[in-house]
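Any read-out appearing in this document is the output of simple, stated calculations on the displayed coordinates, not a laboratory observation. This structure is a prediction, so every number in the text was calculated from the model and none was measured. Cβ atoms are built from the backbone, for glycine too; each structure is taken alone.
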Structure I
């Protein structure tokens with residue numbers, strides 16, 4: 001029996017149309033996960049149109065079964081289009097129409113959360129995103145346990161999406177967190193060899209700066225600022241005739257241990273610029 005050939009996804013627009021919804025599906029599982037909505041951005045074009053818990057069945061009369069199918073169909077849409085969806089909501093089939101606006105409107109209403117979560121051994125474990133919030137990033141580590149957000153208990157990935165759906169840009173949020181167990185501190189040493197850690201995990205130096213100089217006034221750049229500076233360097237080197245992959249090969253470790261790290265490396269290896277690679281990975285629909 002012939003194997004069904006997987007459709008190759010190639011982003012059509014520089015900024016794909018985004019509905020500001022999310023699913024309980026990590027990037028590597030989008031082609032197998034059901035499009036069950038677990039987040040709808042408050043104030044976005046999808047607010048009050050989609051509900052957390054909706055299962056998307058079709059878009060513009062095209063039936064879909066996975067988040068990957070949805071990605072493929074959304075890639076055909078232009079900003080300004082009106083889009084029709086069919087969703088399963090509480091055992092009923094509902095029709096939803098959404099008028100898209102612009103990437104500028106999306107950015108204005110979108111909240112970028114500093115983490116997402118995974119349930120491990122019945123504990124909600126924090127997985128930090130590629131984006132930095134200085135207060136959060138300096139006090140929270142991967143593997144810390146999320147107890148609640150503004151007194152609302154978080155017991156699952158679905159809870160996290162449902163609760164975070166309520167917030168708009170500028171809102172204050174309080175996370176209650178239990179720190180993960182740490183091994184005892186090492187005894188004092190005269191020096192430490194870092195080696196290739198700086199290339200494999202560049203953000204290692206950021207974390208080291210915070211731990212050694214916790215009261216330093218030095219401003220640590222966030223991910224988007226770093227990407228913009230890398231893009232400037234990339235453009236300059238291209239004008240000098242340098243090969244794309246030669247320019248970017250030392251940047252493969254930038255998102256090490258973050259969701260999307262594998263796709264980031266693959267995108268750079270295929271010749272994408274830093275901005276193209278970044279925007280093709282770290283976005284919500």
Structure II
């Protein structure tokens with residue numbers, strides 16, 4: 001009996017230990033289940049967040065896609081406008097080119113008309129070979145061109161620079177011949193001969209060079225000239241003018257030489273008149289010479 005009780009007690013104790021172990025295992029399993037359940041809940045939350053993010057991204061994507069479509073349509077619209085603008089610019093440039101060509105044609109026609117108007121007058125003026133003082137010849141050319149002054153003004157008003165001083169200078173150049181060809185492009189160096197005034201400066205220099213020599217030589221020769229008994233103011237002036245080309249009108253040295261050329265009767269009168277410059281000298285000379293001629297004729301008739 002005792003042995004049986006001992007065995008039974010030992011068996012009970014063993015079963016109790018097994019129960020304890022099972023309870024421990026059950027507690028561990030419950031704990032693991034709680035962890036797994038917690039993890040499952042966390043993952044479920046993460047999944048829901050991801051799903052919400054995905055839906056949000058999807059909505060944004062649809063919205064962006066809509067914006068992109070609108071922007072693409074807007075871009076296409078501006079692209080079409082840009083093409084239209086380019087076509088307009090091309091058309092305008094073509095129109096401008098056509099107008100420019102038309103204006104050039106009109107300018108050329110107007111210029112030709114001016115030349116034809118001047119031509120008969122120029123034909124009456126012989127080619128220049130030094131047969132007269134430069135200023136006298138240039139004045140004749142200027143007079144011929146002046147017949148077309150109204151045409152020139154109208155042409156330049158309609159189309160700027162149709163007929164400029166450069167065109168006029170070309171006319172002067174075309175009248176040169178003999179030693180006066182070719183006309184240089186510049187005189188003095190660095191100054192284009194592209195106006196009538198600049199052409200005159202060159203022609204005076206060239207005339208003096210051909211007829212007298214350098215300006216220094218001209219002044220030296222001027223010192224040995226005289227107003228001869230056979231001279232009139234006109235013949236004297238024509239002979240003296242080549243020596244004065246390029247000399248300033250108020251040059252006191254040249255004016256002094258001119259005074260010394262005069263005979264006593266005229267010298268005394270000229271000294272009283274005290275001409276301010278060379279032009280005044282020649283003007284006074286003509287008046288004084290006429291006065292003396294009239295005085296001589298009066299005395300002769302008495």
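Could you tell me which structure in I, II was used to calculate distance in nm of label points 7 Å out along Cα→Cβ at positions 31 and 55 as 3.9? It must be structure II, since only it matches. State the single structure among I, II that was used to calculate FRET efficiency 1/(1 + (r/R0)^6) of positions 47 and 127 (r between Cβ atoms, R0 = 35 Å, to 0.05), giving 0.85. Comparing all candidates, it corresponds to I. Consider the structures I, II: one of them gives 1.05 for Rg/Rh (Cα atoms, Kirkwood Rh), for residues 143-262 alone as calculated from the coordinates. Say which. Structure I accounts for this read-out.
To test your reading of the models, identify which of I, II gives 10.0 for distance in nm of label points 7 Å out along Cα→Cβ at positions 79 and 271 when calculated.
Working: I: 2.7; II: 10.0.
It traces back to II.
Suppose you compute helix-only ellipticity at 222 nm (-39500 (n - 2.57) for each DSSP H run of 4 or more, over all residues; to 500) for every structure in I, II: which one lands on -7500? Source structure: I.
Between I, II, which one scores greatest on relative contact order in percent (Cα under 8 Å, 6 or more apart)? Don't skip to the end; give the middle numbers.
On the way: I: 17; II: 10.
Structure I gives the largest value of relative contact order in percent (Cα under 8 Å, 6 or more apart) among I, II.
Using Cα extents along the principal axes in Å as the calculated read-out, with 67, 54, 46 as its value, let me know the right label among I, II. Traced to structure I.
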